[in-house]
Structure I
Amino acid sequence: MKFSPEKLKIKDQRMKPFIDADEIWEIINQTGSTPDRVREVIAKSLDKNRLTLAETAVLIKADDPALIEEIKQGARTLKEKVYGQRIVLFAPLYIGNRCTNNCAYCGFKASNKSIKRVTLDHDDLVAQVRALEDAGHKRLILVYGEHPEYDAKFIAESVRTVYSVKSGPGEIRRVNINAAPLDIDGFRIVKDAKIGTYQIFQETYYEETYSKVHLSGMKRNFDWRLTSLDRAQEAGIDDVGIGALFGLYDWRFEVLALVRHTNHFEAVYNVGPHTISFPRIQYASQLNLDKSYIVSDSEFTRLVAILRLAVPYTGLILTARETAAIRDEIMQFGVSQIDGGTNIEMGGYSKKKETEEQDIDLEQFQINDNRSLNQIMEELIEKKYIPSFCTACYRLGRTGEHFMEFSVPGFIKRFCQPNAIITLVEYLEDYAPAETKQKGYKLVQEKLSEIEDITFKNQLIEKITQIKTGARDLYY
């Protein structure tokens, strides 16, 4: 293989573009992949070391079904070593679907005259948050179209409104953001509202395809979007999420580009992304795309396992774009966060659900997992996962570089699993139907029996007892 790390043509600099398509394809095309080499790379990942681009390419080039299964098994093992059996739950909340961009894959595109344009006002937003809290949610991601109306001050104000809403025992403890790129001053304004993660997807890292699918609007500026989360870091937002929309270009390129983006953050800011997302193209109103790069189910499960091994410490997010069956399968390969009870219709959470059919003229794309939050909770419990609404790390300052100190060696598991149990008990006490409650407490007892440190176990039992007698929001 001719390629070596020393051949990198790009020097990482703050707020400077860092993707070189020729470089990425050179790595893919020149990398060999033997069974022994694949196993060496998996072993390195299981020691909780992030993989290089070339090592990730070794996994990408492994086409033998037996080796692919070894990669998946490695991802299963790694997830258990780093994060334990907990799965974090959240819900997306769409604030406004006005947009000045024309993106070929998105129902919110400016040229789509059939879609109903809605921006939640204060009372609408409060109603949505109350409905989400009444279902048991503690973590939200607010989603905005790219429009002058949705500037940094608007985003910050909506975040403050969400945090202010309390319904019974309910409260939102973590508000993440999925919105357009801002300048540094804009990111500072949003940071002051105490947001969690700021999430921006590049959609595709291949600039030629990027230009083809982004027909007009500010989003056409590839470099402005690519460097957006650098500006967030400069503004002090050290918790950021990256992602690619799979199906726009070759999945192998996008996987390696996501790892390259991770490298960039580490090189310049000494911190990796907090999360990586990998949504697949789904039906949307007036969808008009070249289908040459549509990702099959087998390719999708494979690429998720590769990402898990490539970046052991980074959370992987799997959304309700996927069917329940695909989500259940892929969670085994290292996914750490999923959405539950998802409704992406504008104002949809507070509406009485009279039909299972979606109103595609009110949604950005099609949702394929329509299970309620409690249905997902119960199914996770039955599969021995610990559903988690934990927000402890963010509120104790375990973010950015500090999070890396805990998560890279795998120590985060010591915090994640007990905190997941605590938030599960909160849910069981406040929201769960009787059958779910019974199953949940059975799981809690099983997980308590696995804790070998008697002192720590007794501390955790004491916290559970406090929750049962009315205490809330306890964590390590």
Structure II
Amino acid sequence: MDPAITIENLHEHIGNARELREYFSADPHRPRYHLLPPDGFFNDANCTIYWNGRYHVFYLGRMPNPNADEWLPVLDHSSSCDLVHWIHHPPAIKPATDGSMPRGIYSGDAIENAPLPTFIYHVPNQGTCIATSEDDDLIHWTPSPANPVIPIPDEPQEYHVFDPCAWYENGTYYALIGNKNSRSGYEGDATSLFRSDDCIQWEYLGPFYKSSRRWTDEVEDCACPDFFPLGDKYMLLMHGHRPYGMSHYYLGRYADERFYPETHGRMNWQGGQLSGPETLLDDKGRRIFFGWVREARPWEEYGWASVMTLPRVLALNGDGNLCIEPVPELERLRTKHHHQKTTQLKADTEIQIEDVNGDCLEIQVEIDPRDATEFGVKVRRSPDGEEETTIVYSPFDEFLKIDLTKSTLDDKVKYPRLTPQDEDGGDRYTTSQEAPFKLISEEPLKLHIFLDRSVLEVFANSRLCLTQRIYPTRTDSLGISIFTHGGEAILVSLDAWTMTPTVG
């Protein structure tokens, strides 16, 4: 029991906890079927693992520092048996509060294929640390007495000790350490490869790969890396700090302890809120993705912040490109169903889907573009259109966009741009998230939309997903409509379901 809680004041604390729970539940922007913290703030998805029949997601939460008026990052823990219903556990790893860890703990990873569940994580001012668990529920973790196993060097090196990930391969541990490498010719995003026989003594092998300016800017980095096989290729997934929140990835070839990128893609674009990506491999052989969905409003005013994406399955399609889809387990949350039959959409028209409205919905829509110059779906629309979030596709410009111009009447909601140029001045905010997207000849647009109060996830033709936060202020901003501009289109089909809440 917390030493601040006594038998005499126990009922007071229980009453305060109940009031806090009711306060959070009353927030109209608090999601109902996404994984989110019971209270407070979290950020990076951090160490995800399937173990003993359960999916475990660890993430950076916060705990009060008893020695100062501040918060320390702590490794929090939730688990699920079905990827839909989650329970919260005590923190897996707490930072020492004796002054030896003044900034807490930072991002890391579960070592894939390790003989024993093992975390590798960063401690500021110290370096790379590891912890192991022999508990089937992964509740209790023991940091190694050898920590930090890769210390921050006293003198500058070409490698940077920062966010790690690791895997176990043919009796050898490999770790990717740091988001940059200073070797000449390796400017831009890069990470450094280390090798170990025992997970304690590590040897630096050099830069893991070489990035190219045709794909990324020199200012970008490779933070929170995650490296794994995917189909007949390998994927390096990462978070970017500059510009902030640029979750991106490479697909390529891995041979002789080196990675050779062949293609590059992004999972977040300016104005989006996806950061800190992480994956696990489950017992079905699926590569399951989680990511941190940031806020676009000042979270301190509300007492909670951040959401995890819905679990997504990553795979390769027939062309060897990335396929992204929601896990089918989410279908068990479907309740009230509406089907819209094929409808001709005349040029410059908008039709309201009369029997579909709400803030917790799943929507599958297929539209044949015909000769329309723009078309799409509007969600969280007020009856007069004062508030609405528009998902629009432009065949001519080949982009898929979430237009946030009218998403909210709250002027505190801001969507940062923060491109390298904007850091030196200029407009720091945007009113849309726009991703390059091209339909194949005669291919319809297939949108799979998940709306959960302030969270919007839009899957497009199983090839990309836009992640967004929206904060409508009007209680009647619940409508759904289909629109077309510049020409005719055909609404081939629309299916929508109300989603059952899984959290309070």
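Nothing in this text is a laboratory measurement; each read-out follows from the coordinates by a stated rule. Model, not experiment: these values are computed from the prediction. Cβ atoms are built from the backbone, for glycine too; each structure is taken alone.
Comparing Rg/Rh (Cα atoms, Kirkwood Rh) across structures I, II, which is largest? Between I, II, the highest calculated value is found for II. As an exercise: relative contact order in percent (Cα under 8 Å, 6 or more apart), calculated from one structure in I, II, equals 14. Which structure is it? The value was obtained from structure II. Upon calculation of helix-only ellipticity at 222 nm (-39500 (n - 2.57) for each DSSP H run of 4 or more, over all residues; to 500) from the atomic coordinates, which of the structures I, II produces -1000? That value comes from structure II.
Looking at structures I, II, which one was FRET efficiency 1/(1 + (r/R0)^6) of positions 198 and 326 (r between Cβ atoms, R0 = 41 Å, to 0.05) calculated from, given that it came out as 0.90? The read-out was computed on structure I.
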